[in-house]
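Next up, some structures in structure tokens.
Read-outs: derived from the displayed coordinates by stated rules, not from any lab. No experiment lies behind these values; they were computed from the predicted model shown. Cβ atoms are built from the backbone, for glycine too; each structure is taken alone.
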Structure P
Amino acid sequence: MKDILSEIIAHKRIEIELQKQAVSLERLQEEVAAMMQKDATAGTSVAIPVRSMKQALASSPTGIIAEFKRRSPSKGWIHETARAEEIPAAYETAGASAVSILTDEKFFGGSLQDIRMARPLIGIPILRKDFIIDEYQLLQARIVGADAVLLIAACLTQEECATLTARAHALGLEVLLEIHTFSELAYVNADVDMVGVNNRNLGTFVTDVKNSFHIAEKLRQIPARALDSSDSPSLPLLVSESGISHPETICRLRAAGFRGFLIGETFMKTRRPGDALKDFISPLRS
């Protein structure tokens, strides 16, 4: 079967280079520096996210990260006419703890404009979900108003992941590190804010929620001292991603140690994703 992830990353490298030709890295750095200076003048520390996704999930009884996406490589168009100025706000009203917004255009039908549209309309954290391989994308995320970014272990070396994590933190962005296999547990350390276990194989896009339970069990076997450090005493929060379609699955995942649950197609395939989330979340609150 064709490796979809390799195709996406190859295209992403070309896409980023074209973006840099249109708007230079230096120009983005200047724009972010001006934003950070403005924050400092207002008394806001840029090292602390305006909206912490990790805290939002940890304090939520449901922990749902509702995803906004129009299509996927495996399913094609899911909700082609979805509007970023409507659905994220409906998600917040329905009780989402955070919103994930796909910004990849070619494979998922999204854009950074979707975050720009949603940001002033909602108060909960926004995750920029994309295939991030370059600092340029972190700067973009900061400029459009994201609070956290997704880093995918399968797309990066451990060194690249550590560098991007440090740079994201310097910009005031939290990091959700996505892993899928046991071997990628080597990427997990206390510098990462959240660890997402993807139940979808990014090479084949086959989904199995059992992957979360298997990875969580493996994580519990890692000595706490291996993940902890004196500089960053809090451990990553666990997030289960993809393949969750029933509230009872969330109850089982919470028992296994997960506090965040990223759900997209279950809601987006309906005409009114906000209402679908409301119905989904109801039994979790009873």
Structure Q
Amino acid sequence: MREGSVMLDCGGQSLDLSRPRVMGILNVTPDSFSDGGRHDDPGRALDHALAMVEAGAAIIDVGGESTRPGAEPVPVEEELARVVPVVESIAPRIPVPVSVDTSRPEVMIRAAAAGAGLINDVRALRLPGALEAARETGLPVCLMHMCTLDPRTMQKDPHYDDVTAEVRDFLEARVAACEAAGIDRRHLVLDPGFGFGKTLEHNLALFRGLPTLADMGPPLLVGVSRKGMIGALLGDRPVDQRVHGSVAAALLAAQRGAAILRVHDVGPTVDALGILAGLEAPTGP
């Protein structure tokens, strides 16, 4: 677990990462693998965001385009229509920052104007104009590793000689690109991208290598909630039966240095982290 005070300025709201924090997932898409269509209007999205904050979420991540393996892209106008009204609805009404899960410069700019406090980009600002848009917003950015730019092809025979080393090299290169574009290193978060262009064996090796990635400096975000690796490790468990496995994986990620845990099941994860913190707290003589 991380030590010391680590504060991330999310558009005027401070996110204290001196201990692991939970990012609640708010998908406003009809086709996300776990909860597609459940929160795709501002009213339902606000209710769910409020429930996750009440359960202990320290940040809410709004996504308007599914990036599950094989997912088809949506037009930018459609992503804007999904994301911006939801950010406008929830940002003034919850006491924690709102993150926007997008790769598109237009969505970054509009979501920031609507009140978003962090950009969460699965393509690590590699689309044309994304670096410049992120810099213009002044918001912190989460850079994720994905071996391609297209979720439709990312699971087609991915290959690594050393997955942890290659993910680290990629993230270091993206950090350098951000710094060259004028984005301060202190405004960056790193995500190894579990399930994005990786087999189960790659995911497991990468999970074991989390301490190496956490040592890079920027806070580390880990998102394995309800993903295929959890189902596979539990004997091909369906998505709606992966809660306990997801909580266990989040707890292990926190022990290996993760600062932010991106999850569907906020309350159980927050409770588990509370137990971990209590058990690891210093005791008297």
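Quick look at the values:
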{"read-out": "Source structure (of P, Q) for mean count of other Cβ atoms within 10 Å over residues 139-146, computed value 25.4", "value": "Q"}
{"read-out": "Structures P, Q, by mean count of other Cβ atoms within 10 Å over residues 67-74: label with the highest value", "value": "P"}
{"read-out": "For 0.65 (FRET efficiency 1/(1 + (r/R0)^6) of positions 91 and 235 (r between Cβ atoms, R0 = 30 Å, to 0.05), calculated) the corresponding structure among P, Q", "value": "P"}
{"read-out": "Origin of the value 1.8, where distance in nm of label points 7 Å out along Cα→Cβ at positions 123 and 267 was derived from one of P, Q", "value": "P"}
